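Please treat every number below as a calculation from the coordinates, not as lab data. The structure presented is a predicted model; accordingly, all values stated were derived computationally and were not measured. Cβ atoms are built from the backbone, for glycine too; each structure is taken alone.
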Structure P
Amino acid sequence: MLGLDAAVDPNRCRMLGLAGSVAIVAGGLTAGALPVRDALVPSSGRAALGLVGAYFGLVLLVAAWWWLGRAVRGPRPPSPRTLLLTLATWAAPMLLGPPLFSRDVYSYLAQGAMVQAQIDVYAHGPERLGGPLATEVAPVWQHTPSPYGPVFLALAARAAGLAAHFDIPAGILGMRLIALLGVALMVAFLLSLARRCGVDPSAALWLGALNPLVLLHLIAGAHNDALMLGLLAAGLVAALGGRPVAAVALVALAALVKAPAALGLPAVAVLWSHRLVGRARLVRAALLTTGVALATTAVVTAATGTGYGWLAALDTPVSPHNWSLTSGLGRLSGALLDAAGSGLGDAAVPAWRRLGLLTTAVALVLLWRRRERLGPVYALGLGLMAVCALGPALRPWYALWGLFLIAAAAPDGRARRLAAAASPLLALAVLPSGSAADGLQLTLAISGGALAALVLWWMFLAPGASIAPRAQAAR
């Protein structure tokens, strides 16, 4: 990305990424997903400066990550320990900064407070709770029941208790610590998965843990996908290590955070079948997996007391302006049908979403048939990527569902290259406030990114650049 043919110094990548991370957080202090009482008018001078600064830092961070990837693929790749130090360095500023790139953390806290108040989160939205936390939830989700499982809601209730006893920032910190626990599990079990799947651990860490999407959305945004992926990875490692009962329980817990993790159960069943003897091994493994998963679900649901309403809440309405592939095609088709006067425009979005679900089902069947050749972990990663790409809703961090497992299990080739190329594009796709961009905000964001690109050119590419690559300086 920086046009350097010489060896790359991982230490310089670390410092460049740290500068980017600090700039993102500093910009987020005025342009982030702030509490309503602290939010500024987007057109105000401070908010505009914050947006420019956040995108300036975002481009620096993406450049540092991409440059570090060159080092990972180079003749002297950094060790996993060096990469973990880099991850900690880049993540540290984001731990104490404001929520960034999404307001979902406020929804999590409101739903946790509803659990504490014994309000059925699967029947009512945060509007039923009222009060300061409900005020922070975006209007589109005020009347929407929670689609999350009892494991996550029990943890969110603890964080909501911090918000109630102290203040909303304390609750945000609690949610961020939960997300950080998930990231720690992701990192620990990513290394184990990579070794078991024959993938270089450094390459897996670069793509799956140091990825800007992890930093921006799982840490800065405090999304519950971190805990889901951490538990899913733990379950897959247990399955590969010959502990199928523990594996099923862990994957079931992941699904009780967020439903997409349930796709990991067939992968565990395949691995369990390899340890059985006799006929119909896969059928017996599937039955055993189902039994352990149902028992885990029953125990956890009874312990948390939230009930089974999350099953019905899985069809939570999708935002009408969601920018998933099927939703986008549906809106475009609907506009064309309306322009033609057919009267069928309103049916276009539902039709495209049903087609997307059907295509996803076909893709999952094809991957299931190729599971032995691909390996269950890699096949699961591709399946989760299909769910993300073809589902009715898409957010940048959803890509991590499949990307994380692709990083752990995919051989060198097209899948890894596409995942690496898509990550910076998705990282740049959302404003620090999590809101849709208007013309002014888009101009400010582009200005901040362009300024960062100019600085990078001056540092690395201009004649007599102030920072020369390590090998070049030695000549």
Structure Q
Amino acid sequence: MEQRFRDDLIFVGGLWQRGRGAPITSQFAADGSVNATISGASAEDVEEAIARARDAQPAWAALRPHERATVLHRISQGLAAGIERIAWVQSRDTSKTLTETRALAASAAATFRYFAAVAETMDDLLTVPRGDYTTASIHEPLGLVAAITPWNSPIASDAQKVAPALAAGNAVLLKPASWSPLVSLELARIAEEAGLPQGLLSVLPGSGREVGNLLVEHRDIAKVSFTGGTSTGRRLAHAAAEKLMPISLELGGKSPTIVFEDCDIDLAIAGILFGIFSSSGQSCIAGSRLFVQRSIHDAFVERLVTATRALVVGHPFDAATQVSSLIHPEHRDSVARYVDLAREEGGTILCGGAPPAEMALQAGAYFEPTIISGLSNAARTCREEIFGPVLVVMPFEDEADVIAQGNDNDYGLACGIWSSDHRRCQRVARAIRAGTVWINTYKQFSISTPFGGDGDSGVGREKGREGLRAYQRQKSIYEDMSGRPHPWARWP
């Protein structure tokens, strides 16, 4: 695949220019090579982007929804036409497999297409009056929106924020993660080519301390949508509270996967492997706590370990690869420290537990798919997000026991249930505290279905028709129909 990276410019209020902040280097963690060094955004760049957005947004908001939708459709078409380019850039940027990054690029195209359709079909409401007047509930754009996205799935996360915000009539200032800035700049090029008016989108790679904090605290930013770590999300929520500004937070997870004795074992093993080891475990919804009913625990875990050892760890451009490199050597080292902690806590490493021994992988940030037993749900390894290919397996006795253990965690993002008993699945799905529950499957998504978490996993929801409303403010309008002065005034 003959590809190259573009120049080092960033997208400030619809103009390509050199950032005035510290340089940012994107690294291909699969072999340690450098992709590109770009000029990062500075506070001055942020102010310039906000000024241009402020000038451009009113005309965009004044367009009819179907007129905005036309532009979003063209962005969707540009993404679909550029899947191979986007996939290559994102694989180089994140070390994800090309199989996965192609799917993420296709997902981004579908997201823009969906919210174009939502913009055309979302109705305001003429409410039922309680007197001689008409009443209406209408929705208006917020104005300027900041979108802060993570490094693990940037193009899909970008689309899930940018598409509904633009569809709702806002201007968007997008800050991608410093470890993976390149694919977000590809999105900017596609949006520009699609005819998005200048000033409505900025892509501002830079430090969270300088760029991220300024976006959150700036008086002209009407909303922040953040996906990332819980500690950062909590700090941003404090800043938003000072402004009384709405904020959406999609944060971390420590999601339970529950295997009952009556499950389809082959179905469960395949789903569990995908749920924790795809994306090399770098997923907020990863099913990282596995609870297996005690009556089948030992036999099930033995089969799971055998299947895990058969997974192919390799280069992201190899079509056979299932588990690729982690995003960065620093992150690989963080995952390794958690595995060491599990050993200290008394855990037994059933497989994996270290970087692979193959010489061909030594230059990359790889880590073997790892399964750990012998820990209780109270262990730090079971309570803190590792964000890597590490699974802890624990036994449970019955439905009540696993619901208690599954909910005994500060996170509440996702859950997987494996059972052939439909009624049991529905009971447990409703009893588990999680924003998304999968039954006899895992990590399946639809842009039409809301997504988000509870507790330390965040606040608010993305996706679905109401995902557009999250970027608007509601207004009620009353109009008198009687023509009579209000009787309280006794006039005339």
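Name the one structure among P, Q that distance in nm of label points 7 Å out along Cα→Cβ at positions 272 and 376 of 0.9 was derived from. Kindly include the intermediate steps, with their values, before the conclusion.
Numbers: P: 0.9; Q: 2.2.
Comparing all candidates, it corresponds to P.
So Rg and Dmax of the Cα atoms in Å, for residues 288-383 alone, computed for just one structure, reads 14.4, 43; which one of P, Q is that?
Here the read-out was taken from Q.
To test your reading of the models, identify which of P, Q gives 22.5 for mean count of other Cβ atoms within 10 Å over residues 200-207 when calculated. Before the final figure, lay out the partial values.
Working: P: 22.5; Q: 25.9.
Matching structure: P.
If FRET efficiency 1/(1 + (r/R0)^6) of positions 232 and 312 (r between Cβ atoms, R0 = 25 Å, to 0.05) comes out at 0.15 when worked out from the coordinates, which of P, Q was used?
Clearly, the read-out refers to Q.
Which structure, out of P, Q, was FRET efficiency 1/(1 + (r/R0)^6) of positions 48 and 400 (r between Cβ atoms, R0 = 41 Å, to 0.05) derived from, given a value of 0.85?
Among P, Q, the structure yielding 0.85 for FRET efficiency 1/(1 + (r/R0)^6) of positions 48 and 400 (r between Cβ atoms, R0 = 41 Å, to 0.05) is P.
If you rank structures P, Q by FRET efficiency 1/(1 + (r/R0)^6) of positions 40 and 152 (r between Cβ atoms, R0 = 25 Å, to 0.05), which sits at the top with the largest value?
Between P, Q, the highest calculated value is found for Q.
Starting from the value -21000: which structure in P, Q was helix-only ellipticity at 222 nm (-39500 (n - 2.57) for each DSSP H run of 4 or more, over all residues; to 500) calculated from?
Numbers: P: -21000; Q: -12000.
Of the options listed, only P reproduces it.
Given 5.1 as the derived value for distance in nm of label points 7 Å out along Cα→Cβ at positions 16 and 128, which of the supplied structures P, Q does it correspond to?
P
Which one of P, Q has semi-axes √(5λ) of the Cα gyration tensor in Å, for residues 248-415 alone, as calculated from the coordinates, equal to 25, 18, 15?
Details: P: 33, 21, 14; Q: 25, 18, 15.
Considering all the candidates, the number was obtained from Q.
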